Structure P
Amino acid sequence: MNTFVRFSLIILACIIGLVLVFHIVLWLFMILVCLTISLKKEYTKPSKFYNWVFVLWYRYMMIAGRLRVHVSGYEKVPLAQRFLLVSNHCSKFDNFIQCAVLKKTQLAYVSKPENFKIPIGRRFMRRGLYLPIARDNAREGLKTILKAIEYITADKVSVGIFPEGSRGVELQEFKPGSFKIAEKTRCPVVVCCMKGTGNIHVNWPWRKTDVYMDILEVIEPSVWDKKNTVEVSQYAHDIIYNDINKKSNIENMG
């Protein structure tokens, strides 16, 4: 084995070693931080530090997932105030990407109870003021909506929802009840469309995945002077539906 080959192998081994060390250190850091979060305590205030750690973890997952993220309409987001983020739901990566892109604000999502059982994630979700919603229990669901209203009214966090209620390949009907959060707080509704995240599990680890986060429209609070939650929910649904179809038609033409 000549000197050049030996030197090249040493360099390659060093690079692999550094990558492994980076991953190990990051995982240890995340585990240690999450252990400082109590599962018994009810947190009522957001934390800039834990939000930073949460966003760091999301960005790490995006890199590990080999994502190329394309964002449009970011300038429309009213970052100076609290808002309700409404989006379609294609993948577990949807809120990862949204939190990472909108890192200048803090988002707390309304999420299904099963997600609060994820070993590391459940602690950060509790500390990030995420809210579980029981889809089969109207009374508990109302409590969650009222809590989200409190968060926005008290200027604690903005709230993210997936009004379909579950992930799916095709856009499903929206459940209008969650729009009560915006109606009661008179906050803007940021309508977001996610595309491509459903392909991540197909492409990983061999190929990168192009994903698109498009801020389509910000519905102003004045809409509640003319429309109810059912009408606004349908309007937001149609905006997203039309954007998905527009993207599909362009790809088919190509």
Structure Q
Amino acid sequence: MLTRQTPTLIAHRGYSGRYPENTLIAYQAAYDCGARFVELDLQLTADLVPILHHDRSLNRMAGVEVNIIDIASAQLETYSAAYPQRFKDEFSTNTFTHFKVFCEWLKKHDDITTFVEIKQESIDHFDLITVMESIYQQILDTSTQSQCIIIAFNHEVIDYTHKNSTMKTGWVLPAWSDEQYLQLKTLQPDFVFCDVDILPPNNNDIWRGKWEWAVYNLDDIDSAIAMVNRDIYYLETNEIGSLVKSEELLTTTEKRS
């Protein structure tokens, strides 16, 4: 039973349990289900075009052994974002989503907030400033700053965002340790994302501060309710369609202040 306030559900890579992750159809499906918070991953192509994609390789999504950072965006258009390992040929005509296209879609849905995760592979291949400027430009061109929250494992991304924009931030916790806690107190992000597997079982051990905790991934009702009853209200899920309709969870899709 839910004994606390209703949670905010975050659609992890869109409705990724049912559609190819990090593609526009997954976000439209999540929105249609009622999700108003979503998360995405960004990598850059060789010509510095931000693309919604999690891995360095296209193998999982397109079935080809090609690295996204080694090809131009025009070449990416020749591959389908079908996730054949999971969906076989159901989405064989689905395409990779440019961040520019996503931002244009986001602007038309001004009730959505997006957690934009900057992937380390692109930072390592190019550099932090190049990656951040390429991504910021798409956000600025579409005037979606208020709808985007920049998140990353790399604490330098959070620091850079604080110094160069007014956007909110979220740090994805690499591990649970005293060293990470000290880093967290220095960063002071708006959100802290934590893998459910590393979250301490004792509530007294959870670091409290100005930040909101967001835990991933919670794909069943019981796990989600248990987390809310621990006073953690941002829940990231692959199964947004199931959780958002749960009467037990009494999910709200409105933003909390």
Structure R
Amino acid sequence: MIKLIKLYIVAIAILTLLGCQETKSQTDYKFIKSKGSMIVGITEYNPMNYHDKDGNLTGFDTEFTEAVCAKLGVKPIFLEINWDQKEAFLSSKKIDCIWNGMTITELLQRDFSITDSYIKSKEVIVTKQGETDILANNLHDAIISVERGSSGEQAALFLYDIAKILPVDSQIQSLKDIESNTADAAIVDYLMLFGAIGDDKDFDNLAVVPAVVSDEELIGIAFRKGSDITQKVNQIIADMKKDGFLKKLAEKYHIDTTLLD
């Protein structure tokens, strides 16, 4: 009986060891390839990821993701998330990457595997047309709407009175807050000027306030810490820069002036 128990314990130990080895061998790339899909965390963010008039998901990052996934041999599945929960979604494998005009920060670089940057941006303050100069002189008295977990929120917390910051679920909602008079202004990504703000766009009644909010920011893609897929995507990005694919795609969405070499 004692021998049987010892044999049972040894068997369990061996199976546990094999299981650990199998887990270690299951790299991020193998995990995604085995599913045949890459779940991509995004928010509604024109011109990067947004729905056109027919309800189809489009945008620079959308097409960029589709092209990269085609080279990886997997299907992209786009999942809209709350931006302030992006890190938790990625760590828990609810998504496989964050690919949505994401600003590269020291915190993200510490906790995740970040690709090379492909676009530059910055944060800007937006308000109603005709009120930009007035607001520029009264920013500390303004109610400023920002997306939770965004660089815009961090800029607002750093620059202005916390009590006058209105956190919301998306940058689009921040712009809607201005239109509904819920907020006086919003801090959003500069890239939105090319897709959502200004003449002949969804928010043609809004304009940029002449005030410095942030320095230049670099945009990249986040994968899980230690992911081996980051290097593969970096190579694809380099190839797409070299063959002109990214330049043509950026020109299509009028953001070619922000593209990095």
For distance in nm of label points 7 Å out along Cα→Cβ at positions 92 and 164, the calculated result is 3.6, so let me know which of P, Q, R that is.
R
Label whose coordinates, when helix-only ellipticity at 222 nm (-39500 (n - 2.57) for each DSSP H run of 4 or more, over all residues; to 500) is calculated, return -8500 (choices P, Q, R)
Q
With Cα extents along the principal axes in Å coming out at 51, 40, 32, pick the structure among P, Q, R it was computed from.
Q
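Only the coordinates and a few stated rules stand behind these numbers; no lab work does. Because the structure is predicted, anything quoted here is derived from the model rather than measured. Cβ atoms are built from the backbone, for glycine too; each structure is taken alone.
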